[in-house]
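K.L.:
Below, each structure is written out as structure tokens.
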Structure 1
Amino acid sequence: MTKLEELTALLVNETTDFKNTLEKLEGINAQLKETKIKMDLTEYKAAIEIHQQQMEAHLKAVKNFEYRFEDTIKKAKIYPNWAVGVFIVSVILNFVLLLNFIGKFY
């Protein structure tokens, strides 16, 4: 019977230890559920700010180029419209006069 009592005592001790360990695990689990994990985003924020500043600088450069390009296109007119019109009219008149001149010889 001593063996049976020893085994029973050992079983009771083991179940008690298991119960205590289980209670500790439940406490740790509750703490883990309540724990908030915070990420350190300062490095990412700094990188994003630098990138945003670079993008703004590039956008400003592109706008500058666009304005200069538009200005160059506007100034690219070599001859004013009235001069082009006068030239076209004079070419047509010369052609008509040339036809009249050639027509007199034939």
Structure 2
Amino acid sequence: MPSASFVLWNNITTIFSCQNSFFQINIRLNDDDAYLFNETATDFSITVSHPTRINDNVTINIDRIGYGQRCIVVSNSTTNVTIVLPSSYQLLGALVTVTCNKKQIRCRHK
């Protein structure tokens, strides 16, 4: 399973790129956090952890197309993934993951 990890220390918009002969990703980060990206044939996920922030959102722009809760396609090649950080001080630093499906699931109406 392809994966990449990123740590952003300052709240400065940064584009991280990771490339090898099997895998390539470009991810735009705006918030200082620790990030982990994982990908399978059917989906991709972003995991975020922050040691001091609670009750906040983190939005990541990634060069993949993905659908699902908190996954918004913004162009023909990118998706914004929004992650809601924990709302309790007891959960500071907890890992929060959002998974996006690579295929759009359509609801059937009867």
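K.L.:
Computing distance in nm of label points 7 Å out along Cα→Cβ at positions 52 and 84 for each of 1, 2, which one ends up highest?
P.N.:
1
K.L.:
Taking 2.2 as the value of distance in nm of label points 7 Å out along Cα→Cβ at positions 4 and 76 derived from one of the structures shown (1, 2), identify that structure.
P.N.:
2
K.L.:
Taking distance in nm of label points 7 Å out along Cα→Cβ at positions 36 and 68 from the coordinates of each of 1, 2, which one would give 5.1?
P.N.:
That value comes from structure 1.
K.L.:
Let me ask you something else. Identify the structure, out of 1, 2, from whose coordinates helix-only ellipticity at 222 nm (-39500 (n - 2.57) for each DSSP H run of 4 or more, over all residues; to 500) was calculated to give -31500.
P.N.:
The correct label is 1.
K.L.:
If you don't mind, another one. Given structures 1, 2, which gives the highest value for mean projected area of the Cα convex hull in nm²?
P.N.:
Largest one: structure 1.
Rule-based calculations on the coordinates, nothing more; no lab input. Quick caveat: nothing in here was measured; it's all calculated off a predicted structure. Cβ atoms are built from the backbone, for glycine too; each structure is taken alone.
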